[in-house]
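Take a look at the structures listed below.
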Structure I
Amino acid sequence: MTKNISKRNILKSRLSAAYAKISDAETRRETLAEYEILCGQFDLSDRMLAKHLLRSILPAVAFYRVLPRKGFTRADALALIRSSVLRSGQPMAKTFQTMGRLPFFFSLLRVMCPVSVKSEFGASGWKMDWKENSRHRIAFDAHSCFYERVFKDFGMPELTPVFCELDDVIYGNIPKVRWKRTKTIGSGNDVCDFCFENERRHNFRDKKEKATC
């Protein structure tokens, strides 16, 4: 991987804002060099896993390795990574917030969600267990997580919750959809319990129950 490709990947990654905040040219060069080394350590033939590695996991590891060598405390390095990762979720969050205003959005989400999970979080990286896909609720559990395993192998388990929090940014404010997740593997639990509830159906049910009282 050439330096230009590495820089292009970083600028397209969830760490692009962190890269932009670093003004020191040497720190930038070392981060790109570290990223190149990391990319060479992985088999990138699985396109789904390669996307997560190149755009999220390995940029975070590269920054977390280099920044402390350049005078950052680990806490400051983690804060910079977290800020960049969460910021990267804002465009998708706005898209979901706009789509959530559609009266049929939950029906659309019921179709989109299984397709997205299969194509972007497939069996080579995650073990998913579907619980429900109804007009009221979409629920599934993740029993293993590619991010958690890789960050743990690097001795950086504290990076995993940052990417768990990204889900909260993306899904947390969709109109008429209640995002509910009470546990994550990244925070030490044995499962991530993903759940979207259709507030339109819940409100309808509540009104119906009140009418029969």
Structure II
Amino acid sequence: MTSKSIKIRLEDASYDLKFLLNRGYKKKAAINLVADKYVLNKKGRNYLERKVFSDDKSLDRSRKIIDIDNITNKTIFIDGYNVLISVEAICNREFGSLVMCDDGILRDLKAVFGKYKINSTTENALNNIMTILSPHNPAYIYFFYDSPVSKSRELARITNSIIQINQLDGCAVTNKNVDFELVKQSKRYGGIVATSDGPIIDRIENVLDIPNNICKIFTNFKEN
């Protein structure tokens, strides 16, 4: 089967899924129905899960996206692995694994979160994150890494070193429940959360899409 035919199937499946979601179907059941109809594999199902949302959900989330020019003197809470994995894909020019989603957020489709390993691109990706944030003078940046993931403490140490090198105010920590902590701390301090995690975005006031801002520098990224 050609890549063109797969793309057409994904487009048709996305259309059908949005139709169902707009009519109140639960997403898991709707994806199963559509994926079976178009004979989609695990990657295809993951694409639908991460890209397609109802019109109401898309509008609600897109309204929360804050322009990077508006982060001056704001505290930024960064969903560490979530942001880092996407930025690494950009640094490696793996644009085929990135998709602009219905809710206006750029997401990575590789789904490697639980298996993440520090690699040759890690420091480059972190430096790109600092470079995109620094000119906008955030008050403080917090990186949160999930402690159950292997070598999270080492990654936090590397991140702290790069924060210092870039002369930014901030720190990196590990936490057992990063999702909960991001929501709690952002509400406590009125900060901005950097993540592409949908359930987190649903519970916060403002979201910063760091990968999308970096991607615009690397290429004129267009919606897949």
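Of structures I, II, the largest value of distance in nm of label points 7 Å out along Cα→Cβ at positions 132 and 196 belongs to I. For the read-out Rg and Dmax of the Cα atoms in Å, a value of 17.7, 53 was computed from one structure; give its label from I, II. Only structure II yields this read-out.
Given a value of 17.9 for mean count of other Cβ atoms within 10 Å over residues 76-83, point me to the structure among I, II it was derived from. Only one of I, II returns 17.9 for mean count of other Cβ atoms within 10 Å over residues 76-83, namely I.
Which structure, out of I, II, was mean count of other Cβ atoms within 10 Å over residues 12-19 calculated from, if the result is 17.2? It was calculated from structure II. To test your reading of the models, identify which of I, II gives -17500 for helix-only ellipticity at 222 nm (-39500 (n - 2.57) for each DSSP H run of 4 or more, over all residues; to 500) when calculated. The read-out comes from structure I. By the measure FRET efficiency 1/(1 + (r/R0)^6) of positions 36 and 68 (r between Cβ atoms, R0 = 35 Å, to 0.05), tell me the structure among I, II with the highest figure. Once FRET efficiency 1/(1 + (r/R0)^6) of positions 36 and 68 (r between Cβ atoms, R0 = 35 Å, to 0.05) is worked out for each structure, I has the highest. Using relative contact order in percent (Cα under 8 Å, 6 or more apart) as the calculated read-out, with 18 as its value, let me know the right label among I, II. Comparing all candidates, it corresponds to I.
Quick note: the coordinates plus some simple rules give every number you see, no bench work behind them. From a predicted model like this one, the values you see are computed outputs, not experimental measurements. Cβ atoms are built from the backbone, for glycine too; each structure is taken alone.
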